[in-house]
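Where a number appears in this text, it was derived from the coordinates with a stated rule and is not lab data. All figures in this text were calculated on a predicted structure; none of them were measured in a lab. Cβ atoms are built from the backbone, for glycine too; each structure is taken alone.
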Structure P
Amino acid sequence: MNYRKLYEGAVEKLLFICATISIITIVFITIFIFRTGLPLFEEVSVTEFLFSDRWQPTDDQNPGFGILAFIIASIYVTIGALIIGVPIGLATAIHLAEIAGERSAGVLKSVVEILAGIPSVVYGFFGAVLIAPLNRMLFGGTGFNILSGSIVLAIMILPTLISISEVSIKSVSKDLKAASFALGASHWQTIVKVILPAAASGIIAAIVLGTGRAVGETMAVLMVAGNAPIMPEGITSMVRTLTMSIAGDMGYAAGTHRTALFATSIVLFIFVMALNVFIKLITRKGRAMI
């Protein structure tokens, strides 16, 4: 009896079962979210839900279930995080891949790994204790606003941006780099004009994944963004994002209010799925270069 073949066959079946469980889990989550959230649109129109900023689910006389303010707030906070985090993350990835020595790169990678492992509530405490008071001192108001949320999210997405961008930069063919040097380009010119364009697909994928992390973050933003269900008017406005609305209201929501929260999760689900499809298209297009 060939025990090696039996062992390999058992491992293959086990891996297949694990993969099947993952797929089934995703299917059940999708069915649950849509089955629980879609009944809202029997009482509230899709237009009102997506394009109204009136959120008053506990008003018995005239309840409102518009999430436009939450959508805009999520977009503002996410864009702010990307504006702050992408330059820092990309610069760090370039330093790790092309400039840093082996010892300093090892230290910096360890710091990035620590950042990735810190719980989101700790980031929230850091933002509430340090970033929000500094924000309040510089710009006035409460300090709990879009800017504070963006800064905290920017720090949180750095590990994703740095790790994937570094791998993409290191994966660029060494022949391209050697050819650039042979033509007389400096190291910095080679990085900017040869390496980064060749690694663009991977870098874009890192940015998109960072966007997904920022959109889906709840606790840290809940602690520093103000949690006010109003339409944002600027970077110093107190806001409530989609995830904040779900986390803040789910504990006491009932009836149509609870259904509206599940409908909000449908919006998040569709957005995340769209990001995943976008990543697949980008990575497939640039696979030859990465």
Structure Q
Amino acid sequence: MTVAVPEKFLARIRRDEPMSRHTSWHVGGPAEIFFTPESRADLAAFLRALPAEVPLFWLGLGSNLLVRDGGIRGVVISMHGVLDRLERLRETSVLGESGVACARIARQCIKWGLGPAAFFAGIPGTLGGALAMNAGAFGEETWRHVIAVETIDRRGREHQRSATEYRVGYRQVEAPAPEEWFLGATLRFESGPAGGEAAVRELLERRRATQPIGQWSCGSVFTNPPGDHAARLIEASGLKGAAVGGASVSSKHANFIINHGAASANDIESLIRHVQATVERAHGLLLRPEVRIVGEAR
């Protein structure tokens, strides 16, 4: 299927855009259409112009994403650098749009004297992605702070929804309506952060000491099973350093898979399946991927 795009959007369209340019693993085949809106109004107009049967995929920083080597059919909408408004509404509430980097939320809330927000510095993505998966770090989670969200649907219509309309669990968010995507959220914090800038530095230093920061990865590959840690189970299964092609399980943190520069998406996905099968044989438990795997196999 060839996606027809109205002429007025062509300046913001790329065809057959390599997704390896837009994911933290640096792998992934081409997006059929790659669109970056310039505003909410532009995004709404684009959605209204798209045929209803065209698949849509929304992209933030690509930090929790594995795009298969065959790429993504339909349209990828990139929110990187778009919808990045962050403002204080009232004494303890903040409005953030979906394109705001989570690390920026942490820094700004500290300047405003709001907490606990330092944990956002440990989420390597945007607020939109954090909302979609209830991302967390250092024992905190995004949706514990959500009061309300703003969404947009396939027809370009915006909606205001209370947090209570969503079913939220550990790294899971169930929306009340299909095909609505986050534009932003109102977040609630408390006056007086716990430790301020020093707390962020301490958390990030702990992260650098225990995780392979600076290498090509997606962060944690698997969710932690109840009462245990995926990294412990993977390490106990003898999988540190296990490799498929150009990808390997990190020797520093077993819940990270590293692309050493030449891995394909298929290498990484094959290694994910190998880790799951090995842990299940050794411990009788099937690890659930935290990373989102999308696209077509080559």
Which structure, out of P, Q, was helix-only ellipticity at 222 nm (-39500 (n - 2.57) for each DSSP H run of 4 or more, over all residues; to 500) calculated from, if the result is -22500? P
Which entry (P, Q) yields the derived value 14.1 for mean count of other Cβ atoms within 10 Å over residues 31-38: P
Which of P, Q yields 39, 29, 18 for semi-axes √(5λ) of the Cα gyration tensor in Å, as computed? P
Suppose relative contact order in percent (Cα under 8 Å, 6 or more apart) works out to 18; of P, Q, which structure was it derived from? Q
